[in-house]
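Read the figures in this text as sums done on the coordinates, not as results from a lab. As the structure is a computational prediction, the values presented were derived from the model and not from experiment. Cβ atoms are built from the backbone, for glycine too; each structure is taken alone.
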Structure I
Amino acid sequence: MTTTTQPSNLTFDCETGNYHTFCPISCVAWLYQKIEDSFFLVIGTKTCGYFLQNAMGVMIFAEPRYAMAELEEGDISAQLNDYEELKRLCLHIKRDRNPSVIVWIGTCTTEIIKMDLEGLAPRLESEIGIPIVVARANGLDYAFTQGEDTVLAAMAQRCPEQLPTTEKAEPTLQRLLNFNKKKENLPTADHPPLILFGSLPDPVVTQLTLELQKQGIEVSGWLPAKRYTELPLLPPGAFVCGVNPFLSRTASALVRRRKCQLIGAPFPIGPDGTRAWVEKICQALGKPAQGLAEREAQIWANLATYLELIRGKSVFFMGDNLLEISLARFLVRCGMTVLEIGIPYMDKRYQAAELALLETTCQEMNSPLPRIVEKPDNYQQIQRIYEMKPDLVITGMAHANPLEARGITTKWSVEFTFAQIHGFGGARDILDLVTRPLRRNHALGQLGWEQLVH
């Protein structure tokens, strides 16, 4: 495992507040679209169903590849047979959708009533003939984006170590479709296998893969893959590297259970982070990095218009999606002052390289080191916001409107989760989101409005 020495000058606090974030079962929203042959079954109460229906905005007639297994009083009081009920639902899913994998998403209720999902799944899997992956995404233990972390950690256990010795003969149509296509997962590179983990949109996956190819590095696979049947090979000793800061449990599973080597790198968010991410991978695989400084300089030159809007302004992160450290580091490089970074959960080992880059960036930009607060107490945060008077507060949706009503400019943190913010090309999307409320206030000021809410 290659890691970076943990920085010592940053200030860390923990206020033991509640998780003021979305429920982690919302990971279904992007994972069911990413893994095209999957079906997600959320096992919870009516509240979970209402949340999914409202958060995803998908109508029933659209036939999405997810569903609710709604727990009733009989389930909670142990009067019903959990196995038979889940078997009935999974057989219905197999008959109607025939997925390659069914992912059971546990919720707060399954935790409270101690449903043994891990015990039920192997038995049912052998009976219906479809892999069943169990992931716990309850809001008691996990913050918003950590739902994806639990799913990928569970899927890491299903990745094969090597290609099967005898592969099944492909149907004629499939052979025609695959004609002249390069076989995936075959060792063609002159370096150990590299697997990247984290769910990103296909264009971003392609961009990051091409960035590494320019350095002579072949990506052996991604976790998750577009299809469950195309999960990457994970031989012992393979190198793995994450693209998101909320995947610490996946990293632990890959290192401890699959005996992979984790490349401790900053995350590819912003041109500075993307360059550092590529350089760390090159260093781990023994490849010289070439042309990255010029590429980064070109991106910064293209962002000049945005940088003029935010240079010298201050920002306060209340904490929501665990992207806060990476975004703060990028905004410091853009010339902003980060007053405080609230974050629901902080794994200092997994984010050691990102924290080191944040400290280095603050020193190079002559910016004060921000205070990092894990599990912040919102009441105390609001008092600090009143005292510090930041130009922008990046916060969850629950607090945005109340803060705007008090004359504080805000931006929804959830938008950074769903925007394409990774890679060299994602920097413009980040700055477009950050500057939007500032541009709005400027436009209103030209109309004679001093504040948005009267």
Structure II
Amino acid sequence: GGILISTERYDLAIIGGGPAGYVSAIRAAQLGMRVVVVEKGRLGGLCLNRGCIPTKALIHATDPLRRIGDLNRIGIRINRNTIDISRLKDFKDRVVKRLVSGIEFLFRKHRIRLINQIAALDGAEKIKAGPEEIISDKIAIATGTSALEIPEIPFDHKTILSSDDLLDLCLIPKRLLVIGAGAVGLEMASIYHNLGSEVVIYEMMDQILPGCDPEMATLLKKAVERNGISIELKRRVENQRDIEGFDAVLVAVGREPEIPEGTEVARDDRGFIKVDQCYQTDIKGIFAIGDVTGPPLLAHRASHQGKRLATHLCRGGFFEPGPIPAAVFTHPEYAWVGVNEGEVDGALIGRFPLTASGRAVAMGETDGLCKVIINSRDHRIIGGHILGPFASELIGILGLAIRSRIKLEELEETIQVHPTMAEMIPEALANALHRAIHID
């Protein structure tokens, strides 16, 4: 029943095996560090087990149900058959299991020790992991976040649900209320609408995706409503009466940091850990990476931080991360990078609607817009927004352009394959100078 003190001293001990923690561990091991990871659940964290990956699997699996009406209209007759919810859940679980197994293999390959325990900090060099005490030169906190509750309607995991609960696919509610029109709320709403639920979204702010470009958020709201999902803005939920008439309620109003016991580092007013540009906390030797350091709460940002921390610990220096793209996998997808319209005075704005895209028309997917924001002084690209098919894949083009300080003319003259969605990017850039070909 006593504490077992590890005989090996580690170079890096990481608390949390999510996108920040496991990526940092692998990169650190590649660079020659002795690494241990303490993870209370499965490797992959929220993103792989209960977030990004299972939701995308379900969006992929259920999207054909959304398209049945369109296919019938163009002459391909398909009847909507019964949904086998058990097999759908098995498919989602197999996807997750395969990817988790891949990370476990990489841990074995790189000789990273994994301890499945709840971790607690004990000073700047010690971690208590169950009955074991780990000693390490450096410690990284990568414990992520958990779903926020609404105090008046706390989770009961039966009808008042978190996204974790809905991903278990225990039932398809006849009427589903989604509280919060952020990425989680919108994506879960799309999945359950495809499965046949009547879905209503309440958002307390005056637009969906608060903080995003208002024009693009408005266009996405209209597209989602055309798909059959009801959205009510400036709508608060303050008591049980506000949720009457619904079979299930998803609360998706944000997330709060999960902080290991014994953590004494400085935190901001929302509880997120404060770090400097090298992810160092105010206690020497203790670092923090990923969502536990605050917004934007994105897996790709967390993974990037994990790699940069490992490189910094081994080689020193600082790496400017550049613009961080984001996407919401609704129908249509919306992805963005850099600034919103209106955030830079005098910027040039270029737009290209999907109604003028040959590929979009051929696909019957003309709901959307490509918008670019250009510095008027030097014509460098500073912002990009894409609403439409493959937006999450295409936004990387504009992210690279911003990071590389590419001018409008350079990307405008880059030849894209025809017919593709990528052609709208140079057209939008040309529109900023009133010379697009396929629109007035």
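Of the structures labelled I, II, which one yields 1.00 when FRET efficiency 1/(1 + (r/R0)^6) of positions 67 and 115 (r between Cβ atoms, R0 = 41 Å, to 0.05) is computed from its coordinates? It must be structure I, since only it matches. To which of I, II does the computed value 4.5 (distance in nm of label points 7 Å out along Cα→Cβ at positions 99 and 307) belong? Answer by label: I.
From I, II, which structure was helix-only ellipticity at 222 nm (-39500 (n - 2.57) for each DSSP H run of 4 or more, over all residues; to 500) = -12500 calculated on? Mind dumping the intermediate values first?
Details: I: -12500; II: -10000.
Value -12500 for helix-only ellipticity at 222 nm (-39500 (n - 2.57) for each DSSP H run of 4 or more, over all residues; to 500) corresponds to I out of I, II.
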